[in-house]
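Colleague: In what follows, structures are represented as structure tokens.
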Structure 1
Amino acid sequence: MSLIMLGERDPKVLQAMYKYRNEVFKNGAVSVREKELLAMALSSVAKCEKCFEYHADAAIQAGATPQEILEIQEVVMYMTGPSAMIWSEKIDEYVNRKE
């Protein structure tokens with residue numbers, strides 16, 4: 001089910017999900033930048049391209065650099081094998097972005 005469909009059919013659930021997301025992705029002991037980089041890494045493992053794009057964009061908005069994205073993806077590859085990185089050309093796009 002898409003988020004669009006969920007919003008149409010059960011908007012209260014979607015609103016609750018975004019409220020939860022906004023609570024989780026606040027600065028705390030771990031910065032928003034770090035949380036978004038972690039979410040981006042987990043998106044790679046889950047092979048969710050839309051998730052990767054969303055969290056990579058959010059990480060960049062929170063101050064992450066292409067070099068940080070590269071290094072996080074290297075950790076993902078180390079922990080899970082090359083398949084966690086080679087599945088999406090989107091990863092290449094974010095690593096190659098101009099700062």
Structure 2
Amino acid sequence: MSPSLSRDDVAKVAKLARLRLTEEELTTFTGQLSGVLEHANDMNSLDLSALQPTSNPFGLTNVTREDVIWKSLDRDAVLAEAPDAQDGRFAVPRILGEAP
């Protein structure tokens with residue numbers, strides 16, 4: 001069993017993460033983080049050598065549609081509906097003063 005987490009440990013981690021914790025939060029998080037680490041320690045003590053590694057316990061597969069090719073929209077017809085077009089493309093206003 002690993003040693004329990006101290007308030008100083010939590011305060012150091014909070015400082016490294018640039019978090020300001022109150023005394024009450026330090027007390028609360030010390031208990032919560034200790035519980036998480038104890039659970040992780042319990043998980044490490046399990047004998048899982050007979051289990052196959054898996055990324056998903058449910059064996060899901062992707063559901064994809066058939067790739068069907070059909071006629072797309074006519075470029076000139078679409079650009080004719082646009083508020084502004086230039087050189088066969090949609091023309092949009094510049095953003096944040098970017099140069100063309």
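Colleague: On Cα Rg over 2.2 N^0.38 Å, for residues 32-87 alone, which of the structures labelled 1, 2 is highest? Numbers along the way, then the final one.
Modeller: Values: 1: 0.99; 2: 2.70.
When Cα Rg over 2.2 N^0.38 Å, for residues 32-87 alone is computed for each of 1, 2, structure 2 gives the biggest number.
Colleague: The value 25, 17, 12 for semi-axes √(5λ) of the Cα gyration tensor in Å was derived from one model only; which of 1, 2 is it?
Modeller: Working: 1: 25, 17, 12; 2: 56, 31, 10.
Among 1, 2, the structure yielding 25, 17, 12 for semi-axes √(5λ) of the Cα gyration tensor in Å is 1.
Colleague: Could you figure out which one of 1, 2 the value 1.00 for FRET efficiency 1/(1 + (r/R0)^6) of positions 40 and 56 (r between Cβ atoms, R0 = 25 Å, to 0.05) was computed from? Spell out each step's value before the answer.
Modeller: Values: 1: 1.00; 2: 0.75.
Value 1.00 for FRET efficiency 1/(1 + (r/R0)^6) of positions 40 and 56 (r between Cβ atoms, R0 = 25 Å, to 0.05) corresponds to 1 out of 1, 2.
Colleague: Tell me which of 1, 2 gives 1.4 when you compute distance in nm of label points 7 Å out along Cα→Cβ at positions 48 and 64.
Modeller: Details: 1: 1.4; 2: 3.0.
Computing distance in nm of label points 7 Å out along Cα→Cβ at positions 48 and 64 on every structure in 1, 2 gives 1.4 only for 1.
Colleague: If relative contact order in percent (Cα under 8 Å, 6 or more apart) is computed to be 22, which of 1, 2 is the source? The partial results should precede the final answer.
Modeller: Working: 1: 22; 2: 17.
Going label by label, the one that fits is 1.
Colleague: Upon calculation of mean count of other Cβ atoms within 10 Å over residues 24-31 from the atomic coordinates, which of the structures 1, 2 produces 11.1?
Modeller: On the way: 1: 11.1; 2: 14.1.
This value belongs to structure 1.
Colleague: Let me ask something else about it. When helix-only ellipticity at 222 nm (-39500 (n - 2.57) for each DSSP H run of 4 or more, over all residues; to 500) is calculated, the result is -12500; to which of the structures 1, 2 does this value belong?
Modeller: Values: 1: -22500; 2: -12500.
Going label by label, the one that fits is 2.
No lab work stands behind these numbers, since they all come straight from the coordinates. What you are looking at is a predicted structure, and each value in this text was computed from that prediction instead of being measured. Cβ atoms are built from the backbone, for glycine too; each structure is taken alone.
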